[in-house]
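Take a look at these structures.
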Structure 1
Amino acid sequence: MEKKELSIGSILDKLQRYCAYQERCIYDVQKKLSSYDLSSKDRDWIIDMLIADKFIDEERYTHIYVKSKINSYWGINRIIYELSYKKIPQEIIHNAISGVDMDDYRERFEKVAREKIESLKDIDSFKQKSRVYNYLVSKGYESSMIMDFLSVK
């Protein structure tokens, strides 16, 4: 891919719009910056400016990310994995996860689990539980929570 050649000021403007459009983390911005022909010093300066001007805030990003993914029926394990992949500090991840309403989380988990069980009605019980377990693990739900749910069913 060809690197784009623009002034640092115009790149900063573009990235301000990029961050204003949707919440971003440093990792997302670094990935976007890689498409520009800049020195590492210029990239660092742009990121510092975005942070100073509150276009990037890792805590704000993480809280919004956790809330949106819980609402999209993701499990906590997957959310933690994805945020870790984006190099969000563990302390920030932990703070955001600790704000999750666990009763709501459990209800969402049970809804996803029941829907999956319903979709697999025509297979024997062992295969059904195995497929439901694998599906829920892939969504990021905790093994103990899944096993407790399946032992009741």
Structure 2
Amino acid sequence: MSLKINIYTDGACSGNPGRGGYGIVMKVPEKNYEKRYSQGFRRTTNNRMELLAVIVALEKLKTAENDIHIFTDSKYVSDAINQKWIYGWIRKGFKNVKNPDLWQRLIPLLKEYNPTFHWVKGHAGHTENEICDQLAVVAARAEPLEIDRYFEQQNNGGLFGR
């Protein structure tokens, strides 16, 4: 039996780059089931957190048999998929594309789960988006924070500087 799974995601960053986090709310309406996830990072960007939220949510799924809907307030994420920009990036080997590590991590998940992406206006009273935002902000302020290794290596000359 195929279920409809609604995934709501948001990313937050204090400074850009700066401390960041993501928040996820996953719902299965017909089973009245809800699960929430969040994680904070010591140095990252808002776009990385928006994208990572989608990736982590898809990685939490157990089967590809369901009807997956992702709701994000990130035009960066939703337009990359819905406007099919990602296919051009793939053809060009992600040359001059930011966050190639995350886009490449997302691609097999898109193929496996075939989610439908929906853009929602952020900070506009959308209940689940507001919850995701709160989860992301709290995660970004929490200790200990994870290390966004790819980002820090690309932007700090490696984890230990130059």
Structure 3
Amino acid sequence: MFPAMLYVPAGFNWLNGNDETELEYALRGKAWKVYWFLLKNGRPVGVREVQRALHFSSPSIAFHHLEQLRELGLVQKQEIGGHYSLVSEVKIGVVRHFVKLGKLLFPRYFFYALFSTVFYIAYLIVLFDGFTRDNLFIISFGAIVCTIFWYEAYRVWNMRPF
């Protein structure tokens, strides 16, 4: 089995499990919320924008956490305008369970739940021909699978920072 590894271009090289743990430790609390905001936003943002969006009491708190992310090599500060932009996306913590489509972040289980539900409903509409023993098994198994996927999608969705 290969160790869990991820690549962060600026500041870090290949990270092994220990470095990943250290990065997860550094990305906690408000720094984690700032990183999530940058990941979700997908464009360069200023200090005051971060402060307002995350309801920090002062811009210096936002600046501190943006600089912390810059030192970790996850964001860069633009020369003109002083906006911060995400350099790389790291798949650590709860971010592992999300897929980014444009500016939207979806739990990975959302797609599994959607796929299984669509085919379950299609089976019920098109192929269901009565309450035979085989059909009852398929109906109950399909309902259980869909329920599990929707529950996991909901649980991961509630793990996001805000």
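Quick rundown of the values:
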{"read-out": "Origin of the value 17, 12, 10, where semi-axes √(5λ) of the Cα gyration tensor in Å, for residues 53-100 alone was derived from one of 1, 2, 3", "value": "1"}
{"read-out": "Value -22500, calculated as helix-only ellipticity at 222 nm (-39500 (n - 2.57) for each DSSP H run of 4 or more, over all residues; to 500), assigned to which of 1, 2, 3", "value": "1"}
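Taken together, the values in this text are just the output of simple stated rules run on the coordinates, not laboratory data. This one's a predicted model, so the numbers in the text were calculated from it and none came from an experiment.
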